[in-house]
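Colleague: Have a look at these structures, which come just after this line.
We did not get these values from a lab; they are worked out from the coordinates using the rules stated. None of these values were measured; they are calculated from a predicted model. Cβ atoms are built from the backbone, for glycine too; each structure is taken alone.
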Structure P
Amino acid sequence: MIERTIEEYAEEHSTPEDEVLFDLNRKTHLKVLRPKMLSGHLQGKFLQMISEMIQPQHILEVGTYTGYATICLARGLKSGGKITTIEKNPELETMIREYIRKAGLEESVDLKMGDAITILKQTDQLFDLAFIDADKENYLSYYSLIKDKIRKGGYIIVDNVLWYGKVVNESESRDPDTIAIKAFNDYVQEDNEVENLMLPFRDGLSVIRKKV
């Protein structure tokens, strides 16, 4: 992970969060367990810029958490576009919907509560962009289900692919999450149907483009 002083410098030299995202960031840290799961300022701005560059009609997100990344991704949608976002924790639904409403994105966000694998198996939509940031042990399952739902030339972005550096630290590499992420990273690297770029940004982001 990047040193906190470097991350703070980068934040100071990036367009700041707007009022909605700032408040969501603050409220998540005050009231929700494991606030480190939040995409936050830098990653949120990165996701928004990627979405704005691609201008997708349909986005898929696995792991809504409190909706920070959802809002950032949705801001790059084409007019009339939609982001389908999946969250399994029912305790977060009220907060997610509150901030989607505050961001003025109620018509652009389709929030689905429940098990992502079940929902993905029932989804036949073709997506331009997907973002995976959920339980790490299922990363490979999510990727396998999602890839067939991404159009040729579309993108999958995956968070936490460095997992606090544990992927390269043998003394800390035996927990189930680390094993799952390493298996996922190796699988993507060997997948000839995509091209991929792993960025040492925050906890690691992989940007994956579907070639076929």
Structure Q
Amino acid sequence: MVAENIRVLCVDDHPLVRKGIAAILESEPGIVLAGEAANARDAILLFRELRPDVTLMDLRLPDRPGTEAVQEIREEFPKARIIALTSYGGDQDIYRALDAGVRGYLLKEMVYSEVIRAIQIVHSGKRFIPQEVSQQLGDFFPEYALTPRESEVLRLVALGHANKEVGEILGTASGTVKTHVQSILAKLEAKDRTHAVTIALQRGILHLDSANVT
């Protein structure tokens, strides 16, 4: 009996990334590209239609975070096997993706060398966590993650706002903001506000795009 091909759905908003992955899969016997999507909405719709064996999901999509698409797919299809496909290597990025339900975590720089192995391992029912990623997880613990409010305070600090300005934006007292900042510094083991922002960017608590901290 001939084994069925592993059918893969590739979700990424960059056409060149999808084209590169398609070329890799085309040269691999036993794996076929079932479909492509450029945003979370289409990814969810295509998953329902195609029911792929493995999905490669970019975490940064134009309409919604990839983690939200993963969660929505997994709520409807609990056995969905999804691999995070991302340039984010911070421990908090990894924890968010794992919490959403991904079965693998593949950095885009590893695609050409690891994507086939990742697909095969996840399709077999196992997790795929490369050494570079697991090392990040080993350095930190999720219980030390910032609260949503602390993350928002730090985002505003990163944009250059003083405590009083942060308080005005969030509708809270500057003293409360100061308490949040002190907690942030302690959790991140940061020397000062600037150091805290640097650590947060490295760990994926904050992200820098072309114009703003997100």
Structure R
Amino acid sequence: MPSGRSEPAADQADGQTAIELSALDAAAAWRRIADSLAAAAASARHPFHLLSVATVDAAGAAEARTVVLRGFDEANREVWFHTDVRSGKAAAIRRDARVGLHWYAPEVKLQIRIPATASLHQADDIALHAWMASPPMSRACYTAAHAPGEPLTSFPAAPSAPAAGDDTGLANLCVVRCRFESVELLALHAAGHERVRIDVASNPVTWTILAP
């Protein structure tokens, strides 16, 4: 149902445009988000290429950090990112697989929140595929002698890119796949913010309109 607002201006980041949820239905809104996540996984210029991931540490405190979106599977409702298997986030997910995923793109004034269940993939075909697809400088991150978050006496030098065929860091690469059943959107508009929760596990998808 159109809202009577003027057409949103085109965003400058990869042709993104502001989402007017009141002009869409659940299926169309999910189509926009699914297409955006697929594009974000493929382009570092996309406003959703970086996301925040929240976990709970051993003491019960919430922790959030920024990661790179590495992939999106619409059919299986999964997104994934890479981490060092020695990292705090990997340890947190081993204890509690529930994670919160968060994106915000100021260019399009849209927030995406996804509650998900994470699984860790290390030393398996998924991890190997990710390693083979990673450029040398990305592989270098996993060759560091110290685990992420380990206290040091001085700032370390940047690791060198490994030579072709050097799989030293493969054992430390972990792919974190996050499966979800719902997506919450908050679209900011001067004429009135719009918020919905989309049930993407239903067929067809449905949504609930929420107070912003």
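Colleague: Match the computed value 13.9 of mean projected area of the Cα convex hull in nm² to one of the structures P, Q, R, and report its label. If you can, show how the numbers build up before the last one.
Modeller: On the way: P: 11.5; Q: 13.1; R: 13.9.
Source structure: R.
Colleague: Out of P, Q, R, which structure matches 10.8, 31 when Rg and Dmax of the Cα atoms in Å, for residues 57-120 alone is calculated?
Modeller: On the way: P: 10.8, 31; Q: 11.2, 32; R: 12.8, 36.
Source structure for this number: P.
Colleague: Suppose helix-only ellipticity at 222 nm (-39500 (n - 2.57) for each DSSP H run of 4 or more, over all residues; to 500) works out to -11500; of P, Q, R, which structure was it derived from?
Modeller: On the way: P: -11500; Q: -15500; R: -5500.
Here the read-out was taken from P.
Colleague: Now for a separate question. So if we calculate distance in nm of label points 7 Å out along Cα→Cβ at positions 169 and 201 for every structure here (P, Q, R), which label has the highest result? Display every interim value, and only then the final one.
Modeller: On the way: P: 2.3; Q: 1.6; R: 3.6.
Structure R gives the largest value of distance in nm of label points 7 Å out along Cα→Cβ at positions 169 and 201 among P, Q, R.
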